[in-house]
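Every number in this text was worked out from the coordinates using simple rules, so none of it is lab data. All of these numbers come straight from a predicted model, not from anything done at the bench. Cβ atoms are built from the backbone, for glycine too; each structure is taken alone.
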Structure P
Amino acid sequence: MAGSTPSLDKIVALLRRLPGIGPRSAQRIALDLLLRKRELMPQLALALQQAHQAIRHCERCNNLCEDALCSICSSGRRDRTILCIVESPADLLAIEDSAAYQGEYFVLMGHLSPLDGIGPDALHLDLLEKRLAEEGLQEVIFATNSTLEGEATAQFVAALVPEGLRVTRIARGIPMGGELEYLDRSTLGRAVQGRAALES
């Protein structure tokens, strides 16, 4: 890029490889670090290096952690009878932020996508099968995304759930504060099909 330097170009190129960061955003972040937040650069480099060395997968749920077990799997306060299957650590964090779920998780680290070459081998299903065989488990909740890939993944993985366990899917439909006239047909249709009893 004209008027730039090789070092700046390298930072921009690396930032562009991150999801949601385009060329202009990458350039803005790089310039901001160099011009206004220069003191953050060594701290950021050190934090990235430490994370690269320390973070691994939980031996039980496949989430990211720094010990053999993540904080959820090692907690004595979680309901071990319920297992929620999610696609990514970001999905797990979103559910945790809701404070509506107190069970345990399994993180697939992706979804089935044959066009992208992502098959069952990429979803850590061997570890999931061990988890599903644990004594005391009563319900498996699928919280995969409402996409074709998420639906296909849920259907595929549900076939691995042993008989006798309750299999459920998170509800989908109208968001709080949403108005019916502005919803797309697919969302509204799912909301009608997934209706529940009115709480009194």
Structure Q
Amino acid sequence: MWTYEKKLQFPVNIQTPDPAFAKIVITQIGGPDGELSASMRYLNQRYAMPYDQIKAMLTDIGTEELAHLEMVSAIVYQLTRNLSMEEIEKEGFSAYYVDHTTGIWPQAASGAAFTSAYFQSKGDPITDLMEDMAAEQKARTTYDNLIRAAKDPNVIEPLVFLREREIVHFQRFGEALAYVQTHLNPNNYYRYNPAFD
């Protein structure tokens, strides 16, 4: 099972509250390309993966995504701690505040609640790994957009770290896909599912 190390994977030390930015960075908690959907995607896909080394990789990356979820939650918490009602109202954080005060709750920047429809687990190694590569690129793009929108260096620094990890995961999934393909008939990848047939 897992061993929990009681520290963030990368430090988050935000001194200046910013509920307006919290409203958008929260998408990396519960949005369609966020860390919650990534962790659930990989940790569920591993069960049907027929190759032990790729199953282990899915476990490793899924676990790391939980660590990223923890980091983004720390960012949102630090951006919203000790807010006055005036700041909450001025920055348009009232709707979230009414439902959750300043507690962490998984939603997209649009306000849409997290749903399991955000992640896929098809039980086919090629399909799942292609989904995983696309998911990592979508998350990288979201981090790019957040970095462009951020102004505080203490917010930008952990976002840059998280963006870099999306790139590494994309590369790892590409390597895994190449490994799976070496076990298939190269003339007909799509008539055989090694997790089922």
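Tabulated values for the structure
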item	result
Top of P, Q by mean count of other Cβ atoms within 10 Å over residues 68-75, largest first	Q
Among P, Q, structure where distance in nm of label points 7 Å out along Cα→Cβ at positions 108 and 180 as derived comes to 2.5	Q
If Rg and Dmax of the Cα atoms in Å, for residues 92-171 alone is computed and equals 12.8, 37, the structure in P, Q	P
At a computed 3.7 (distance in nm of label points 7 Å out along Cα→Cβ at positions 28 and 156), which of P, Q	P
Structure responsible for -11500, with helix-only ellipticity at 222 nm (-39500 (n - 2.57) for each DSSP H run of 4 or more, over all residues; to 500) calculated and labels P, Q on offer	P
Ranking P, Q by Rg/Rh (Cα atoms, Kirkwood Rh), for residues 84-139 alone, the structure that comes out highest	Q
With distance in nm of label points 7 Å out along Cα→Cβ at positions 20 and 148 derived as 2.5, matching label from P, Q	P
Parent structure of the calculated result 37, 24, 17, given that semi-axes √(5λ) of the Cα gyration tensor in Å is the read-out and P, Q the choices	P
Structure from which 4.8 was derived, distance in nm of label points 7 Å out along Cα→Cβ at positions 12 and 60, options P, Q	P
Computed 13 for relative contact order in percent (Cα under 8 Å, 6 or more apart) - originating structure among P, Q	P
